[in-house]
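These notes open a run of structures that come right after.
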Structure I
Amino acid sequence: MIVQLKPANLSFREMQLSDLDAVIQIEMVNFPFPWTVGNFTDSINSGYTCLVLEMAANVIGYAVLMMALDEAHLLNVSVAPSQKGKGFGRYLLYHMMQISREKGGLNMFLEVRPSNISAITLYESIGFNEMGVRPGYYPAQKGRENAILMGVAL
């Protein structure tokens, strides 16, 4: 079982529609083809686990998790660029893994662009392994980009 200490000044809470301006600001900077307000709204309305990570009442990260029986699928996770490299992404991932276990999850899966080396490095350091490739999964500047499917036992 992974035990992660809570850094000072941080808190998790359910994502609200009123958070979407802050979430979209992070999303648009971090991803070449960002989720829309509609994507986040649909996730909230569908009952997915949508959390924000706050520091001093400012949203610095977020994650969206979908459960399907005993499988957890991390649909989106991101940290504000100004907060990268400080361990907040790792903390966010550990928290989502814990929530997945509490919901009966045995495994967690996610997709990541092969070009997102920093994310792949983080996922591997937590124990995620490459499970396969989804051809043409992501939109790209020219055509489509594959996704690496990664998974970890919870």
Structure II
Amino acid sequence: MKLHELTPTKGSTHAKKRVGRGHGTGNGKTAGAGHKGQKARSGGSLRINFEGGQTPVIKRLRKMGFNNPTRKTYTTVNISVFNRYEKGTVVTPETLLEDKVVKSIAKAGLKVLGQGELKDAVTVKAHKFTGSAVAKIQAAGGQAEVL
């Protein structure tokens, strides 16, 4: 079988309905649109949520939530990921991007969380730290520097 020999299964396709081609076709005169009214006129389509002039449900329901335009979002990372670096290494957000530890750095920057344990002393540079993260980094002999 070749590509040009393929045909649709019998009964799966239908001929296009040719409307407005005389009353003998069954779809002449009004072309299936019926008599008068908005939907019989040209350009007389209704939008999807039109409810006949009744107040639409989208307007009847209350508004919910709040989107804070000044919200700060941080890319978060736990201190356990710093175990992949050798002792004395300076870890910056750019280092984490290069090593594909994080996919991207958020607009507000990088925040270090204190989950996990840190084995070697590393210097971590980030935009924000939690108290437990600073404590664990200093306990391991490293430094936490705010950018």
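Readers should treat all values here as calculations from the given coordinates under stated rules, not as data from a laboratory. Predicted model only: the values in this text are computed from it and were never measured. Cβ atoms are built from the backbone, for glycine too; each structure is taken alone.
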helix-only ellipticity at 222 nm (-39500 (n - 2.57) for each DSSP H run of 4 or more, over all residues; to 500) gets -3000 when computed on, of labels I, II, structure II
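Thinking only about mean count of other Cβ atoms within 10 Å over residues 10-17, which of I, II has the largest value?
Evaluating mean count of other Cβ atoms within 10 Å over residues 10-17 on every structure, the highest lands on I.
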If semi-axes √(5λ) of the Cα gyration tensor in Å is calculated for I, II, the one returning 21, 20, 16 is structure I
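Work out FRET efficiency 1/(1 + (r/R0)^6) of positions 82 and 138 (r between Cβ atoms, R0 = 30 Å, to 0.05) for each of structures I, II, then name the structure with the largest result. Don't skip to the answer; put the middle values down first.
Working: I: 0.75; II: 1.00.
Greatest value across I, II: structure II.
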Working back from 21.8 (mean count of other Cβ atoms within 10 Å over residues 58-65, computed), options I, II, answer is structure I
Value 11.0 of mean count of other Cβ atoms within 10 Å over residues 18-25 was derived from the coordinates of, among I, II, structure II
With Cα Rg over 2.2 N^0.38 Å, for residues 26-97 alone computed for every candidate in I, II, 1.10 is reproduced by structure I
